[in-house]
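**Student:** Some structures are shown below for you to check.
Values quoted throughout were computed directly from the atomic coordinates according to the rules given, and no laboratory measurement underlies them. Predicted model, so just to flag it, every value in this text is computed and none were measured. Cβ atoms are built from the backbone, for glycine too; each structure is taken alone.
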Structure 1
Amino acid sequence: MKKILLLLSVFAFSFFFSQITKTFDINGTARKALVFQPQLKSEKTPVIFVFHGHGGNAQFASKKIDFQNYDKETLVVFMEGIPGTSGYVVDKKGLLNGWQMFPNDHGNRDVLFFDEVLKDLTKNYNVDASRIYAVGHSNGARFVNVLWVERADKIAAICSVAAQGGRMIKGAKPLSVWMSMGKNDPLVPYGMQKQSVAMVEDNLKADPKTAVVKGDKTFYTGTDHTELVVEERSAGHEFPHESIPEMVAFFKRHHR
């Protein structure tokens, strides 16, 4: 009886935490993505793309930025970067995994990777095209802002942590944005990240009169039902794991 229960437990674990590693050929370069299938089935499936920081990988990100454990109805896809992008502060030669920093950088290699993975997911799952989301940490957050500029027609909302879009996002199409920054960030200065807030406010036509402060977060209402959340933490460069449930709720509030 104990053996049967053990087998059932192993089966349940493998079912509820089902993950698939997929590889893609992007202009002759092998790229990897780790896909966590939804634990609860729905008529149409939203997708959250997660982009790790410089020097990271998909497997490590799936443990530290584990959206799959907080959103049971969504495909959560951990994308993996490749070498070639300078980390500026660390890994200046770009020997570690990273993401393009600007549109059309490196032949748009990572935007094309995103396109290919989304196409594959759409072919294999009943994806809800109106609920595609992207979250990134550090260099991954910078790339999420590249996606905002390049693929705003595909994405409903983004979350950027410990790196923002800067002047690159000026005039980008309005979508809902969560901006998270640590006031004691030793790698990407808080003051530099803070400067991006005004550009996002302008893009979204966020009304200062709508500002609602809840702890270290300020919520604004923008044009076309968009929302801006500015999270200013008394912390450093790390991803705010404790904010993941609120980020999930934020994504659920928005669709294209």
Structure 2
Amino acid sequence: MRLKDRIALIIGAARGIGAGIAARFVEEGAQIVIADREPAGEATASRLGGRFLQIDIAQKADAERAVATALEQCGQLDILVQNAGIYPWTLIENIEPEEWDSVLAVNLKGTYLAARAALAPMKAQRSGRMIFTSSITGPRVTSPGHGHYSASKAGINGFIKAAALEFAPYGITVNGVEPGNILTEGVKEARSAAFIQSMQDMIPLGRLGTPRDVANAVLFLASDDAAYITGTTIVVDGGQTLPEGADFRLNPD
């Protein structure tokens, strides 16, 4: 019960990693509010005994409404998780400015808007945890077709450091997680078995991650165990970013 009596607002938790975070928080005693632009978030919140509201985190008014709803319904806000993100695949030469703006609006601007909205109540209570979902894509590695996504996630890492420094005097910690390849519903729907196997072959631990793997890292950062940690990220990638090349496997026998 590491989050007993804590109130958590989790943005982008209708499914996938966000839903895994919400479920893990509930297991540890938190009350949750799920905010997502996908209506499926209502079923997730209902299943977990939480509350749901439909928002677009790229809009300032919606970010503020999400925080206000958590305060109105639960009386306080202890934990903010901004997990919402989009990741279209487009080569840089084909990215139209509108698509570039859309990706950065949700992924990077949404991070700033969520933090800005949650700051006032956390500042007033002189405590809080903010956790943002970044990625290994951008800060550490990338691939063709992810120019805008990479830029947005690298930007999140920079924002985490700046926010951690500014918010520290109020007892607020700001951290993030950098997931690698995580086997979510979306990956299963959009990728072939051969593609998933090819990704798995590049991971030293021999499997793709699960939403729970990421949720466990977020739980740590949200808990009192991480009270003296701020301005950093935890890489959750099964060792994917470690090898210098493809020929890295050892035969333990």
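**Student:** Could you tell me which structure in 1, 2 was used to calculate log10 I(q)/I(0) by the Debye sum over Cα atoms at q = 0.26 Å⁻¹, for residues 148-211 alone as -1.06?
**Tutor:** Of the options listed, only 2 reproduces it.
**Student:** With FRET efficiency 1/(1 + (r/R0)^6) of positions 20 and 164 (r between Cβ atoms, R0 = 30 Å, to 0.05) derived from the coordinates and found to be 0.80, which of 1, 2 does the value describe?
**Tutor:** 2
**Student:** Comparing mean count of other Cβ atoms within 10 Å over residues 68-75 across structures 1, 2, which is largest?
**Tutor:** Going through 1, 2 one by one, mean count of other Cβ atoms within 10 Å over residues 68-75 peaks for structure 1.
**Student:** State the single structure among 1, 2 that was used to calculate mean count of other Cβ atoms within 10 Å over residues 28-35, giving 16.4.
**Tutor:** Working through the options, I get structure 1.
**Student:** So helix-only ellipticity at 222 nm (-39500 (n - 2.57) for each DSSP H run of 4 or more, over all residues; to 500), computed for just one structure, reads -13000; which one of 1, 2 is that?
**Tutor:** Only one of 1, 2 returns -13000 for helix-only ellipticity at 222 nm (-39500 (n - 2.57) for each DSSP H run of 4 or more, over all residues; to 500), namely 2.
**Student:** For relative contact order in percent (Cα under 8 Å, 6 or more apart), which of 1, 2 scores largest?
**Tutor:** Working: 1: 15; 2: 19.
Max of relative contact order in percent (Cα under 8 Å, 6 or more apart): 2.
**Student:** Computing distance in nm of label points 7 Å out along Cα→Cβ at positions 196 and 220 for each of 1, 2, which one ends up highest?
**Tutor:** Looking at the calculated values, the largest one is 2.
**Student:** Once percent of Cα pairs over 15 Å apart, for residues 44-115 alone is calculated for every structure in 1, 2, which label goes with the largest value?
**Tutor:** Result for percent of Cα pairs over 15 Å apart, for residues 44-115 alone over 1, 2: largest is 2.
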